[in-house]
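Next up, some structures in structure tokens.
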Structure P
Amino acid sequence: MFDALPLILFALIFILILFGYPVAFTLGGLSILIGVIVFDVDFFYLLSLRIYGTMGNFVLLAVPLFVYMGIMLEKSGLAESLLETMALLFGRIRGGLAISVVIVGAMLAASTGIVGATVITMGMISLPTMLKRGYSPEIATGTIASSGTLGQIIPPSVILVLLGSVLNVSVGDLFTAAIIPGFALVILYLLYIIVYSIIFPDKAPSMPQHLIDEFRKKGMIGRIVKAFLLPFLLILAVLGSIFAGIASPTEAAGVGALGATLLTILQGKFNKSVHREVMSETTYLTCMVFIILIGATAFSLVFRGLGGDRYLIGLIQAADLSPSVFLIVVMLAVFVAGFFIDFIEIIFIFVPVVAPIFSALGIDLIWIGILLALNLQTSFLTPPFGFSLFYLKGVAPPEIKTTQIYRGILPFVIIQLIFLGLVMAFPEIVSYLPELMKK
């Protein structure tokens, strides 16, 4: 019975979260209760050391900085400019509006890494236009919701920062490894939209010619340069400094936060009210992440103290599971969990449990990190608790039904799962760029 106690603890926490109890206090409270019963009051001393060690982690300082950068960019108005310009550039192509949404989603992902800001911004600007131009609600909502989640795999991603901390691997290496998978997913989205627009031309039409002609006559080159140059400079400053070895991810996050503030000033959108709002939202999101992290630290300490990782390894060995079969089981568990709980909870509950097992099995944790990030990306799109769906429904016109959004995201979820299978089958997709940069 005692041997199974860590699994009972894990199951109890998961069940209580499904019943709606707060994640941070469920994780921390139940773990501390079990810890005191099993390990006596000395447990509190061990826990305090772990918490100080976690809160003093320099890498995790990137989280509030990247969150600040994303929220500040949302206020800058650059997203609107990008979307409008890109839509007119691709306007003559069938499905051009949807293509522009995917490309802008990828650019915003490389600039911010914040899903909520991207989905809300693109939903407010692009969705009414797409519906007005004759797009079906399904392809319009599916494209916007899925493109907004690209910030979870394309660096700089908050998910990758958190995964790097939990897996105890370099965040910079995770960023490098995520580039090819992230942009490969963008290409798959674009291919789907192109094929869809060929098969159903009436559901993804091109834009009226007079709008394109007007765009070309009124300073087209100037608008393109203005729309693309500033976000590109920010991406170059953040990601370029990391990949060139000039700055760590945390230092690059500081550069990004300053850069986003300067861009907002240049756009004439910066004022005291905006700054207060950005700081307030950043503080709220950061506190949410770190209070869950403290609870997860308590859970991890108790789970390993009870020998949970050793018990699981013993179960796997007794069941004669190969590393590949165990990986598939974990990926299925994470995918199913994504229907019910959000990505932060999954990272801090599941990953500390399975990470030592993957390490003991000799599996590359960078590869595991990218697989988990791709898998967690689908959790934003899977009902009933997909956050992208909530964000989009909140800004969608009243005539857009929830069922239409669900039907719209289904093809993109399938694309993500197929691509996840490809990355599992061919680890070189992840390892190629990091190995190339080390030569």
Structure Q
Amino acid sequence: MKLKIAGEDRGHFERTGRADLVRLTVFWETWYGKLLEDFQGRYGRDLVAAFARLQDAGLIEILTSAATHGYFALLSRDESIRHQVRQGTHTYRRFFGRDPSGFWIPECSYRPGYAWKPPLGDVRPYDRRGVDEILGSEGLGFFFVDSHLLKGGEAKGVYADRFPALGLLWEKFQGQYKPGPEADKDPYLPYRAHPSSTAFFVRDEVTGSQVWSRNLGYPGDGAYLEFHKKHFPGGMRYWRITSSEAGLGGKALSDPASALERIEAHASHFVRLLQETLEGRDFGVVTGMYDTELFGHWWFEGPEWIYRVLKKLKESGVRPQTGSRCLERIPARTMVALPEGSWGQGGFHWIWLNNETSWIWEKIYAIESDWEELSRRPGPRDARLWRQFIREKFLLESSDWPFLVSTWSARDYAENRAAGHFERASALAGWIRRGTGLSGEESALLAVWEEEDKLFEEVVTPDGRIV
């Protein structure tokens, strides 16, 4: 599709005498052509298998995560967290043929064990296990937290630069957030979480801000591709950021050669920053944590920047390592009782739970209650109904829906998805509870839902069976 659009744009620009834009369409045709060639030839149309080969060769370490990126700290049942973990782990085993070594907690959403009270509704507090305890009991060796959970102090938040709506949202809650005291803990060492002894790494804010921040970091450089300005009707991007003050009408045309020069400079700067961060230490770990969509999506040049950083690291004395190898070389010895929080704005849950999103959590909690009640019922279950109910529950629990609502990014879509998965899960729970078979109309609906929401071929049930 993109190749076709670039070709159509080239024809249009040739007819209208825009030689400067013709040059850029040729760039895109070459770029997408190479991607297609690699995908079909080098990778055999199977990127998962390509990554698996790299892992089997010991070059990378792929971790697992939650089934649908559920926001752990706000889920109302420990078993919901465990279920998200088990489904993610099972899916990992299917594709990679091994057990995962570590775990990415969605949004770094951590909660220790304590007498927890749901933030909505009049419910008495009840004892909960910490996220680290659940991960440890599931055989996962390490996880990651944001820097403020170790040190105390106010979190920077990794999304604020890219979603202006978060700044407005944060203003409403800022008075409620009280930063903790700064603690004297080294963020460049691994630790063990109390009481599970599960190891964890701490996100580095110093190097991280260089990559995350559109305003202060590399992605905001004027030479890089502008994300928001697109050519109608195909949606191709031919302009560069130019400056943070420039409106879309003031964006200059992209210059791929100049962008490459900036990539080279930024890769060199990042490697120097790593060296300076670790200077004078006998050993240490700088943990870089970024959303995958940052590279190539928000920051088009990001993948090339990663490539050049890795090449430069070979000569730098700083060695990229997997989490497991870091723990082998620098064992986590110190036990730390972590507070609750995330890597969102303010370091807490405001992005995901606020006045605009509370209705989503009310629906999640209702389906969690249905799930718990149905799980305790004795007797045989209809595997087809149960499998689809779990799928809809997982999809409802996705952290994407409240995030998109809070950021006003595809808000209508997110609201419709959350409401739709709740309605489907509620209907399925009712059919399971009824236990009398389905009508013709209900069978037709189930078939549609199975086709539209078949995100997992195999589903892990609460008692660990695969259906």
The value -25000 for helix-only ellipticity at 222 nm (-39500 (n - 2.57) for each DSSP H run of 4 or more, over all residues; to 500) was derived from one model only; which of P, Q is it? P
Matching task: 4, 21, 30, 26, 13, 5, 1, 0 is the computed value of P(r) over Cα pairs in 10 Å bins from 0, in percent. Pick the structure from P, Q. P
One of P, Q was used to calculate relative contact order in percent (Cα under 8 Å, 6 or more apart), yielding 17; that structure is Q
Figure out for me which of the structures P, Q the number 3.2 belongs to, where distance in nm of label points 7 Å out along Cα→Cβ at positions 46 and 294 was derived from the coordinates. Q
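Coordinate-derived values only; no laboratory data. This one's a predicted model, so the numbers in the text were calculated from it and none came from an experiment. Cβ atoms are built from the backbone, for glycine too; each structure is taken alone.
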